[in-house]
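Visitor: Structures are listed in the sections that come next.
Derivation of every value follows stated rules applied to the coordinates shown; laboratory data play no part. The structure presented is a predicted model; accordingly, all values stated were derived computationally and were not measured. Cβ atoms are built from the backbone, for glycine too; each structure is taken alone.
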Structure P
Amino acid sequence: MFGKRRWQFAACCLLTAVLTTAAIVGTEAVLLNRLTGSVSESVRFLRTMKLLKRNYNGEVDNHQLFDGALKGMVESVGDPYTVYLNKKDFQQLSEMTVGSFGGIGIVFGKRGNDYVVISALEDNPGAKAGIKSGDIITAIDDKSTREMNMEQVANKIRGKYGTTVTLELKDKEGKLRKVNVVRAEIKNPSVAGQMLANTKIGYIRIAIFNENTGDDFAKKYAELEKQGMQALVLDLRENPGGILDAGVDVARMLVPKGPIVSVIDKNGNKFEETSSLEKVKYPLAVLVDHGSASASEIVAGAIKDTKSGKLFGVKTFGKGSVQSVYRLDNNTAVKITVAKYYTPSGVSIHNVGIEPDVKVELPEDAKVDVQLKAAEEYLLGELNK
């Protein structure tokens, strides 16, 4: 009698355990099904995780499994600017925002499977080491970049002041070289300018669009006007972009009343920045190249579309998307492309770039800046009309 009761008790416990396990698995499946919209996809995910934990000949860390799943999920959208930031990546991003990091002063983007240097900022370690726009970053400290995402490449280049990073680069001719660069505090000079010799043509160079660019541009513009400026060359070559609002501030001084740029999200919501300038004051020439990206392309695109001036040089980079960073918890985040830029004519420049009105190549060994020379000759012609 006692044995029978013990058997019944054991059977009851086993049944309870089975039902509890089934309930837990069922709950997991229901939650995943709500996310995926597919029972089979949910079961496939759970089965893969359980098979790994049960059968893999080695240690299986739950955190690594979930990190890997999140990384793969985010990368599956196929956008190099949309990335999952694990604890290490997010920590490095946070350190960068508080200034406790060093860098080499380059800006890069992704074309196909390659990480391409958009710009090596003036007077910074990368430029001093000979890194140029168009160089492809093939390895960092002897580790191939092929399997890295954008954030991982950036984080490997960053580091403590005074430490050295080794980049393997492929130039436009396909030749490989290695450069050792000592990390330092990055200088971001924004605006510089002068009058071109023996002319009434002003020249303003914008190296990057930061929070001070709009004010700095306005001051330099006014300074050149006092010196007799009657035409302007705006140099956006090797300018990787920066703050959208700064680009808009500059464009508002150069393009007539109307749209400058539109930002449209996935739901079709449209936000438009406009100019209230009644009339363009001076003939304008804009210098662009493959290193002109993002905010630079917003300015160049607005000028070209509104015919406020002419673009000289070669096609721009083609970075016309907007990213936002969303924290998942205290240690991780996801950076997502949330919108795209459109020029006043409604054209998306993303992965396309902007063709100049006048194409002028600048040879590597050029002793004369032929792009600037072409722009100057155009403006002299406009002033002599």
Structure Q
Amino acid sequence: MMMCHNAADFPQGRAWIELDRSALLHNVRVLRALLPKGCELMPAVKANAYGHGAALVAGELQRAGIGSFCVASAAEAVELRKAGITGEILILGYTHPRQFSLLRHFHLTQTVLDHDYAELLNRSGRKIDVHIKIDTGMHRLGERCEHIDHLKKIFSCDNLRITGAYTHLCTSDKSSPREEAFVSVQTQAFYEAIAKLREQGCVCPKVHVLASYGLVNYPEIGGDYARIGIALYGMLSTREDTEECARKTGLRPVLSLKARIISVKDVFAEESAGYGLQFTAQRDGKIAVAAVGYADGLPRSLSCGAGEVLIRGKRAPVVGRVCMDQTLIDVTEIPDAEAGDIAVFIGKSGEEEITACDLAEEADTISNEILSRLGARLKRIMI
């Protein structure tokens, strides 16, 4: 057994995330080049910037000249304000009435989820900036686009300063005729609703439809903002989409997930390891312990050989069950592996690379989930 006890050998601790500043700013330039005329980026930094670190990412973007952001909750918005983010911050989701004072105190913009929610906001008694969500067919949030009378009533709420309106496309990531047609249905429904409101004297200063897939696949839809999420971080939701987008645009992944190897020990043929003795050695070999687990966001479904990591530029399989705080790795084929080495779970080592999409396929999910579930105890480092 080999174990390193020298603190100087662990400058980044047990496990951490590295963010490539040059890749992030490169992606900003690429996405800006895709924007239709008059459209600006409104990066989605919700879910801790898809696991990348909201304050860290938003700070870099603000220095790059971006002045508008969107998040999921009031708590996320307040975190950005306290980190020095000064531009518009749109809350896309629900804010409880007990938190309405935060909207005013931190100069936040709240989404109007429907007519009833508009009345709730209005009863707060203080002026609140809002964007109206219009439901054009996804049937999740928003006042239905055909309810023009309800939408018009929102404009009559004295305490609501309406600074924008938006909708969300639910099939812009697909390319079947039915799904492409539904993008057109939603887009037409949105702009028709906006036009009908304008005819009745209800003007929305800003309108927006596009998110990541919308900008990549349907930039002609236009609008004043593009709410870019996963694309900003250098990928789309699936491997196929990511690879195609990279070929077309040159987007580059921003995030790497790394962990320290804290122990390497001999395991002999027929010995078992891990919870439930799920791994049994077929020959004499070595097992390394990486200081990262499912409490850090590593999918437990990578257990028992389903996942791989990179050590010293070579691939090594995960063995046994992924634990809460550690993961076992078979390093028999990497004889020089030792405690203190770095295990790469997402990112590059030598000529090899593992992407978030690789983990997503192994876990039967999408890259958005893999990234956004990366835990708070992982230190984020911009390099």
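Visitor: If mean count of other Cβ atoms within 10 Å over residues 242-249 is computed to be 20.5, which of P, Q is the source?
Guide: P
Visitor: Starting from the value 1.00: which structure in P, Q was FRET efficiency 1/(1 + (r/R0)^6) of positions 90 and 162 (r between Cβ atoms, R0 = 25 Å, to 0.05) calculated from?
Guide: Q
Visitor: Between P, Q, which one scores greatest on FRET efficiency 1/(1 + (r/R0)^6) of positions 122 and 290 (r between Cβ atoms, R0 = 30 Å, to 0.05)? Could you put the intermediate results ahead of the total?
Guide: Details: P: 0.95; Q: 0.05.
Structure P gives the largest value of FRET efficiency 1/(1 + (r/R0)^6) of positions 122 and 290 (r between Cβ atoms, R0 = 30 Å, to 0.05) among P, Q.
Visitor: Assuming 25.1 is mean count of other Cβ atoms within 10 Å over residues 42-49 as calculated from a single structure, say which of P, Q it is.
Guide: Q
Visitor: Tell me which structure, out of P, Q, gives -11500 once helix-only ellipticity at 222 nm (-39500 (n - 2.57) for each DSSP H run of 4 or more, over all residues; to 500) is calculated.
Guide: P
Visitor: For distance in nm of label points 7 Å out along Cα→Cβ at positions 250 and 266, which of the structures P, Q scores highest?
Guide: For this comparison of distance in nm of label points 7 Å out along Cα→Cβ at positions 250 and 266, the top structure is Q.
Visitor: Same structure again: If you work out distance in nm of label points 7 Å out along Cα→Cβ at positions 66 and 170 for P, Q, which one comes out largest?
Guide: P
Visitor: Here's another thing I want to ask about it. For relative contact order in percent (Cα under 8 Å, 6 or more apart), the calculated result is 12, so let me know which of P, Q that is.
Guide: P
Visitor: Can you spot which of P, Q the value 54, 24, 17 was calculated from, given it is semi-axes √(5λ) of the Cα gyration tensor in Å?
Guide: The correct label is P.
Visitor: Where is FRET efficiency 1/(1 + (r/R0)^6) of positions 186 and 274 (r between Cβ atoms, R0 = 30 Å, to 0.05) largest, in which of P, Q?
Guide: Result for FRET efficiency 1/(1 + (r/R0)^6) of positions 186 and 274 (r between Cβ atoms, R0 = 30 Å, to 0.05) over P, Q: largest is P.
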